[in-house]
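Undergrad: Listed below are the structures to be examined.
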Structure I
Amino acid sequence: MCGIYATNIEYGLDTVRNKLSTIEYRGPDNLGITQVDGVSLGHLRLAILDLDPRSNQPFIYENLSIVYNGEIYNFEQIRDDLVSLGYKFQTTSDTEVLIKGFSEWGEGILSRANGMFAFVIYDAENRSFFVARDRLGVKPLYYYWDGKKIEICSQIGPLIQKDSRISSEALNMYLDCGYVPSPLSIFENIFKLQPGHFMTVELENGSRNIVEYWNLKKVEKRNITFDQAKEELHELLKDAVKIRLRSDVPIGTFLSGGIDSALVSGIASKVSESPINTFTIGFEDKKFDESRVASKYSEIIGSIHKEIPCTTDQLKSIISKLIEIYDEPFADSSAIPSLLLNSVTKPYATVVLSGDGGDESFLGYISFDLLRKFKKIEGIPYFIRKVLSFLYIPDIFGVKVETIRQILRIKTDVEFTEKINLNFSNILQKKDTSWIAKYYADFKSLSSNPFQRMGDLKIKLYLENDCNVKVDRASMASSVEVRSPFLDYRVIEYARNLPVDYRYDGIVKKKILREILKEYIPEEVFNLPKKGFSVPLGQWIREDLKEEVLGELTDEFLRSIPNLDIREVKRQIELHLSGKKDYSFTIWKLFILARWKRRWFNG
């Protein structure tokens, strides 16, 4: 796991070094910079495989030079294929396999590689860049492009210029979602390469071409029994875990009270040749603490368990680090405990397996329950629902009245799926969600099942831009590599073609995973309500962080945000602080944006 950099802007060596120093945490083991023909390549290495300096980057093979971030889990198989073609290897790293695979197959290496990656290959002979990102967008890749000059990096910070301007489209997207979806970034002229895409840049003529090499395909319904599906999926998951246990540094798994991390840890304990290390943090607030359940899981699977207690003060002290590390505005508050978990894990392990990605493929979010409820009222004629939306409606089960009104006015399950992924946000004067159709419309046509459509949008929108960003920055901040077996593209492709009711039967979410988990942990132990990896954000805003939040959300700041409905924002703040409603997500989005603006524009 590393940080990469490449550009044809003729910066001096010190400038490139200074840019990379701002994200040094991504790769503290070695800094490598090569400059030739007006091109700079830089690399920050976190050594995982072949710790010898011979595997440092930029790595050069004939006329090709590579800077690469990630892991190719099946690199040994690819290396064997290359050896059979006459290639010889001087290292035991996946970097050498990747560059020689590109030399042999060109873009064809991408379909052969199973992993998480973002890399740049410079071809000195043709003066061109080949840039690629993994299928699910686990590893980040930003680039600046003005039509002639390109600058590429693992994070956006080193690409920001003094004259960089905030993108109004991206800002509106952030105020909807709490993150900035690809292919945009928060800045104009800085973009994200979308998952499953590669980009070629011809430096001589200034041409740039972006090509999709992988995407979710139209669902093909399989005629398969539940037991057969369970057996096949189990074998696939075991392989996905096994290939992620390859490491030349200490390795472990994150273990919470959830289904996904328990299954990954349970499988790892069986396929590993030695007892695995498991890690969890314990919260003071028992409403959020899952450490006792995780400890019980550990006893059952026989792991070497480390439970690290954390205090509320520790969590709150991380907020300033969040602004620094997440160099775009990012409002998922679970990033706070994620940053802490990785920091306390680092002394014991550099590589950790996680359960990220299980909810998207196996329909585990509460969104699927809400969609099921919407389907029940969808049959009521729309004009009746619209009339009902104007009547007095109390808050029901914690759902705010304005959200209920919005739901009653929704015509189709596709529209419902879009709105719930935008958190029913209503703080913009002019609402424009056309960007979903522009960048993510394919989720509508891949399946006729509304629950699968919801899952597909979760994979394409939420997984890449929220979950993967959260995990990448939180782990890299402590120089930890996180690998998730559920993000193996084979698992995602397999799960999507299973009957929906094998995964979500209208009552039980992640049904097939629960059945597999029974082979590792008794059902009565794991079948408890999930508490979630979160913080008491609403309480913090009303109490400990109140003065800080109000100090940031001034009239001057609110007026500086184009298209913001200031009256609505103030109404929500007042209702939240009085304890009458919970508008913590809206307030947190704006608080993070204010702190981010102060960091990057006034700092």
Structure II
Amino acid sequence: MSDFSFGPVVKSSETTFRFWSPKSDRLQLKIEGDAPIEMEPGAQGWFTCDVVGVGSGTRYSFILPDGMQVPDPASRFQPDDVHGPSEVFDPSAYDWRDGGWKGRPSEELVFYEMHIGAFTPGGTFRAAIEHLDHLASLGVTALQIMPVSDFPGQYGWGYDGVMPYAPESSYGRPEDLMALIDAAHERGLCVFLDVVYNHFGPDGNYLPVYAPLFTEDHKTPWGNGINYDGENNRPVRDFMIENAIYWVRDFHFDGLRLDAVHAIKDDSREHLLKELARRVRASVGERQIHLVVENEDNNSDLLARDESGRPLYYTAQWNDDIHHVLHIAATQEQFGYYKDYADDPAKLGKALAEGFVFQGEMMEYRGERRGKPSAHLPPTAFISFMQNHDQIGNRALGDRMISSQPARRMQAIAAVYLLAPQLPMLFMGEEWGADQPFPFFCDFNEELNEKVRKGRREELSRLPGFDAQDLPDPTARETFEKAKLDWSRLLEKPGIDMLHSYTDLLRVRREKIVPLLKAGVSGPARFEANGSIVQVEWAFLQARLRLLANLSDATGSASPLSGDLIFELGSCEAGEIQPWSVVWSIAHG
């Protein structure tokens, strides 16, 4: 029997249906094909109903006192999209094959961010399985799946989901998602899910009609904040926390990435983020799971470790700071939010050595101080990348760096972030130099579509260098189709060469960097910057890891690194380091 508060509970001969509606004095259950059934009212706005003879596959909805028919907010599957009836699904019925799987330690994680709909031509959970061997042989150890909670329409990024427990129906059934996770575990791959607990999408969210989902006490970029600390907040908190538990426990996800946690407002004694981390970790027993945050505030408190070095709350944070300094080095773009990271190679060294560039300093573009100290944290508290869905998709054309920059620059940037001690994350197709754009796309009704088109034009027009006049229609299916990976490009020589480069880098990481991470750090990292030349040294218990990089078009002055050379791109000889050269070494003793 389920220990969750929300959603149907499937038993041997009957199913218990539950619905939280404190705004209603009566409620009916509608089983598809049958007459409505009166539900039994209980305490604090709960209604329940036991129905004999129904189980998995049964379609149902709820009828409010005014006659409005709504799906289950905790629906496990929406076969006819978010406005249709819900379908009973029993996750315990799936026959898992990963009984011996215990997860992987954080030091071994190499993330690969993917959008299920655009990862393959088929765009389904099952289709993604066909390419897992490719990822395993590449050296990836963790899939990072963009949100799959059911959203309106047939395509979208997933951040406008309204059914947190129901996998997006256009990607397949819940069993198909389980099969993908099972297949990943068979290949030694962890699977992480991107989840959104800071807002709901604008279409298909019926909860506010019958329950106090939102509060006027907090504001977010999407409107009123979710009611995590106001009157009747306990069911709202449980709805989200149990959702996180549902994914890691019932679907065997190895971790979650929590979207934009800086927008989760909560004045409770125990913040939702801390309660969620505590309860999720307690739900999985001995299996290793990892919780990751996206946090514009760079609040290092969420990444705190206990005396043994284990995360108190969250394992790691996506580090936009390291992306920004790498992006500027590769492209020389200095507009918009890049301004605060420009004209100072030392910021690259600081991001590599300490995690955050801004640790309480004033940011000109943001007009405020940002961040808290982070140098005391282990490198594995940060996830680094040179591209991700946001940094590509929030450009007007959704263009990847490879489409405008020489391959040598991309190889140099990759050689820095893939071998740095932070946890690296590739964006799908990056490993073979895929140049398909990844613009924002969605599929709402026409009224909302027009609002999205207008909003995107206004938002991007404020950023110099982004020509919004050529903005692709984010609501057109063609925009989504163009974002799909073209796997045939992997068979061409440029793709083969890039893939070999990435595979070699990840082999070096696995053989040389991971053992250092497992041994642990012995002190703070150090960095130096001399013009465009950056040097960083990390102190580990076993050895010292050193980086020398020249991420510019000019030859620079630098002494060759001491120690055992483990990777070299370009050269550093006779006191000179050539443009776009990256040298890594390990010094023992």
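Undergrad: The value 74, 57, 46 for Cα extents along the principal axes in Å was derived from one model only; which of I, II is it?
TA: It must be structure I, since only it matches.
Undergrad: A value of 15 was derived for relative contact order in percent (Cα under 8 Å, 6 or more apart); which structure in I, II was it taken from? Don't skip to the answer; put the middle values down first.
TA: Working: I: 15; II: 11.
Corresponding structure: I.
Undergrad: Still on this structure, I have one more. Upon calculation of helix-only ellipticity at 222 nm (-39500 (n - 2.57) for each DSSP H run of 4 or more, over all residues; to 500) from the atomic coordinates, which of the structures I, II produces -11500?
TA: I
Undergrad: Of the structures labelled I, II, which one yields 1.3 when distance in nm of label points 7 Å out along Cα→Cβ at positions 359 and 471 is computed from its coordinates?
TA: Considering all the candidates, the number was obtained from I.
Undergrad: Comparing distance in nm of label points 7 Å out along Cα→Cβ at positions 191 and 479 across I, II, which is largest?
TA: That would be structure I.
Undergrad: Computing distance in nm of label points 7 Å out along Cα→Cβ at positions 31 and 335 gives 2.5 for which of I, II?
TA: Traced to structure I.
Undergrad: To test your reading of the models, identify which of I, II gives 62, 61, 52 for Cα extents along the principal axes in Å, for residues 167-454 alone when calculated. Present the calculation step by step, with values, prior to reporting the outcome.
TA: Details: I: 62, 61, 52; II: 54, 54, 47.
Derived from I, not from the others.
We did not get these values from a lab; they are worked out from the coordinates using the rules stated. What you see is a predicted model; the values in this text were computed from it and never measured. Cβ atoms are built from the backbone, for glycine too; each structure is taken alone.
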